[in-house]
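Following are the structures in question.
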Structure P
Amino acid sequence: MPFEKLLAHRTRQMSRSAIREILKVASQPGMISLAGGIPAPASFPLDLIGDLSRQVIDKYADRAFQYDLTEGFMPLRQAVAAHLAGRDIHVPGETILITSGSQGVLDAVGKILISPGDTVGVESPTYLGALQAFSPYEPRYTPIPCDHEGIIPEALAPLIAKGRMKFIYLVPTFQNPSGRTLSLDRRRAIAALIERYDTLLIEDDPYCDLRYEGHALPPIKSLAPEHVVYVGTLSKVFAPGLRIGYCVAPEPIRNWLVLVKQGVDLHTSTFNQALAAAYLEGGHLQRHLPRILDLYRPRQRAMLAALDRYFPVDFRWSHPEGGMFVWVEGPEGTDMAKIYQAAVRRQVAFVPGHFFFPKSGEGLNTMRLNFTMPDPAEIDDAIHKLGDVIRECMDCRPSGQSGGAKGQQNASRAGIKVF
């Protein structure tokens, strides 16, 4: 049977997740993976799961195993509302929508907002999962100029003023893939712009709790509440396999998101939602989060130190204060896809950065490195091997310091900006 004739036109815009395919390679025995944005299993509160499960069954009995509201399990919605109050987002629990991971929100946003040819503003690079969620609905992407602090408001203003942008998608804190964080001044400027021009912003905020230094910044949602769909998740601070995401949206948008969810999965797992409610209500997140930060902080520092030691002087990389990723840029002409193939042969995997750009041919000299899965010794070994591979694949100058004080001096002499 010629099944291809049955497929909708939108399937032409769909493709396998490049990162998921890379993760198949990264899972091979002996491979050190710097590829996936995957929480370390040691970060899961396994010691709590048994007690939380018993609490759920004792408290809710068969209700925890029954169909429930599409909008979400009310105890969890109330618990998420209390959690968000700590981020200066003050909303009733009744207004929160629980989803099967935050990815479901992005697909639903695309389904209700994007018509073929609509313009969507995105960072460049941006989160690959958002591109995969939006692309089947056939938008046109407008990359918004960025620097090491994220979107540049002065560059965004004329793009919004044209009035053609359906919405903006933004990861403002410890962005995936770049690790950069939008400054407070820029958050305020962007909030003012979207209010002035009545532009909708999708604020994806999965990493904000993973801060290893510095001070928390307010979500843009708290600065322009009626113009922002705020998307969050418990995957990074509880357990990703439970698939608990949430969003806070202006009422007209929220009503349509509920309709979409009814057609997709009716509702998110009731039992998993009840587990998440017990986790938040019991204050377990506040007690467990420092353990997660203590696990990841030395891994991030190990990666930055290893990049200093082993990478060529004409490479540069981000120095994020949190999150899960470090973004690396090689000099123009670097073929990171070629370097990836050679690195895999040396048992090291990463993600070539071109996958994160909405336009083909961009980011060919970039890579994304994850530091949450391997331990510090594995990170040092992997970056050492990766530095050797880079020099083997390119006619690079000898290894030198390109981060920290010596690295900044070397980079300055080479005319390279360290960010």
Structure Q
Amino acid sequence: MKELELCKRNNSCRYCSSKNLESILFLGEHPPSNSFLKEEDIPKERSFPLEIYFCNDCALVQLLDVVSPEHMFGDYLYLSSTSRALKEHYAHLVTRLFKDFELGSNKKVCDIGCNDGILLDAYASVGDVIRIGVEPSSVHDVAEKKGHKIYSNFFTPEVAKKIVADHGKIDIASAMNIYPHVDDISEFTKGVKQLIAEKGTFIVEASYLIDLIEKKLFDTIYHEHLCYLSLTPVVNFLKKFDLEVFHVERLSFGASGPALRFFIGHKGAHEIQSSVGDLLTFEEGWGVKDMQTYKNFGNQVDRAKIELNALMSTLCEEGKSIGGYGAPAKGNTLLNYFEIDDKKVSCIAETNELKQGMLTPGSHIPIISEEEFLKRKPDYALLLTWNYLDFFLEKSEYIKNGGKFIVPLPEPRILP
């Protein structure tokens, strides 16, 4: 396949169609962050532009270069359920949903982008509902083997019609860390409108733009994540579909770091809670509509790059060994932009068996099991899954055995 077929470039905002776009940060050319590879595949590796833009009309922050979803998701190695912390996160959510939305055996739930069925598993463990998933990647068979009903397609209005024909309207639909992945978000949202019942709810979790900027979480920028959401552009975008956010929550923990959780319904179907107006007011004061807000972000990221490399160089000069802990997609943005390779980090520990024995894209660092990592016991481990820091400080065998984490963001530091 020719490279030109693998990546296209938009020239307008995917929410409001404006061409009044301005670059915030160019990170260079990167391979897709989940494209882990074998050594023999290095010559075939492809890289694409990674740059975020600000829409001066609707305030959406987004990528314009779009890598083919088939290229990114065809042979996919991310399994959500390998994260114990994420399993706990969804278990808490589902317990609450059963209580707040009076779920039961006559209710239907649908998780769009269900991966290996992690959220559907949580529903199954709490109560009796009809569980449906949509997952286009190669991991859909993992969810199917668990007994969930899975549609192995990208979500579209046609898929929504098929689900409704098979099962009826959905009471709780969700897109966890998926909504920002979609290029043709208008068609996706049309499908959501068709999918959910009159009093149904669509729940979205997505990394929060304000945290990304304030905490310099640039590593959450990668080709899968086409949009970087705040509430302001989402509220206006949904009006086109007679949908509205009726409640919003700011989360300290999400699949890729601090997040927003949106509760969305048909216009007028739910009472709009004060959380919506409160957050819109906060974002206005923060400067979410002002390009000047984003001007210093790139300089701050470059400063973090200098500081982390200086810290790691000092440790190496002292004769200390450095490994890596966790091989998430976002870690590859950091490794590649900070120019950290296998000469600086010897290996990376990862619980996902599909990634073990592979190399990280771009930086080509070997990925090994946690057990092997504990045998090698590097003096320090660059914590690429920094969003699970508290979890790992409490439960990691590496820390219990005297290891130390290098936490790269928002400022490099060593813990404990």
Structure R
Amino acid sequence: MSTLAIDGGPKVRYQPMPARGLLGETEKAAAVALFDAAIASGNAFGYNGPSEQQYEKDFVELMGGGFADAVNSGTNALFCALGALRLDALSEVICPPITDPGGIMPVVLAGCVPVVADADVRSYNACAEQIEPLITERTRAIVAAHIAGDAVDLAPVMALAEKHNLYVIEDCAQALGAFYQGQRLGTIGHIAAFSTMFGKHMCTGGQGGMVYTRDEKLHWQGRQFADRGKPFGVPAGSGTVGNVVAGINCNLNDLSAAIGSAQLRRLPAIVANRVKVGNAVRDALAGNPAIRVGWQVPDSQSSYWFLRMHVDLDALRVDKATFCAALAAEGIPLAVSYRAIPAECTWFREKRCFGNSGFPWDCTDYRGSKEPVARIEQAIRAVDTHFNISISESYGDPEAADIVAACEKVAAAYAK
């Protein structure tokens, strides 16, 4: 057994991992063409123009039908998905335990009450078993976030939703291109939110998002909410005067959309490369007693925003931090902890949402708990027993092999 790099031995990998190269000449050409047209016409490009309409059409084609509305961030995609549901104020929305702050904050800003369900301890995702005990007469929706590109076990969640007449919003910010039981994530719930910021599977520039649904009514309601209540989809002669609902301006823009269309043409290859690398590491480490790619729902395919790695501390004589330090020393980029648990944050615990009002929890009309409800015991255990390895579509067989070799080397060195 070779000496660990952290102890002075040779590294598994000396070269830095390859850069993503997410943006290239194709995206540049799309942007330049838009500028050239604007200069020639004398008219600035804006939003909801031909580029954005084409981008939304391209996204719908990728998803196999339905309706799409491009917005300016993944956070606002979730906000607009909630707005599409037209929930009454103080409705309870069951939220995931491990997610970006933007995966929960829109619930409060939509005037609703987030109730945080615990994780399936084998993953970072919530599951029906943890969601069901939190359903009350006030519950109106469930946000199912597919963290790391790994699918939530949606069939039991959808069954719960049908039983209790609830909406399901799929948060696909980290899961574009992933599948569950042969269906694309985002097509199974009632409506879905995607992120297209620069770090995700594809981007529309620095920020961006997409609201997607196969329900035409929800689509129009979402579009109205995303653009200050403009009467999109309202038939002529309906008697509607002006804007139909209160909303804010969450629009994307034609420049971002032009980049988005170029990115969508590359997305199948991007996802395919990530899947190849992720599955290769998963399969190679499947029998390792100490380290492996984390459990995934059967009959699903992750799109691997990162590799969620499970470490079995009972098989090791060191803690996770020591293991990860040794693995990083071998040249593998990683994050020791993914403690993305909004319920632990000050804003959630101290109800810092609307000044000192404590709204929505302290509203006299709300009949639920005056303290924020969060079940996160298993989420904390999941965080404590997992870490993340960074990957990208620029990785290939050598990078996958080095990740496997480094994991095996460190696991063998620290085995009990």
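Bear in mind that the values in this text are calculations on the coordinates, not laboratory data. Everything numeric in this text was worked out from a predicted model, so none of it was measured. Cβ atoms are built from the backbone, for glycine too; each structure is taken alone.
A few comments on the model shown:
- Which of P, Q, R yields 0.25 [FRET efficiency 1/(1 + (r/R0)^6) of positions 209 and 345 (r between Cβ atoms, R0 = 30 Å, to 0.05), calculated]: P
- If mean projected area of the Cα convex hull in nm², for residues 41-80 alone is computed and equals 3.5, the structure in P, Q, R: R
- Taking distance in nm of label points 7 Å out along Cα→Cβ at positions 161 and 233 as the criterion, the largest value within structures P, Q, R is that of P.
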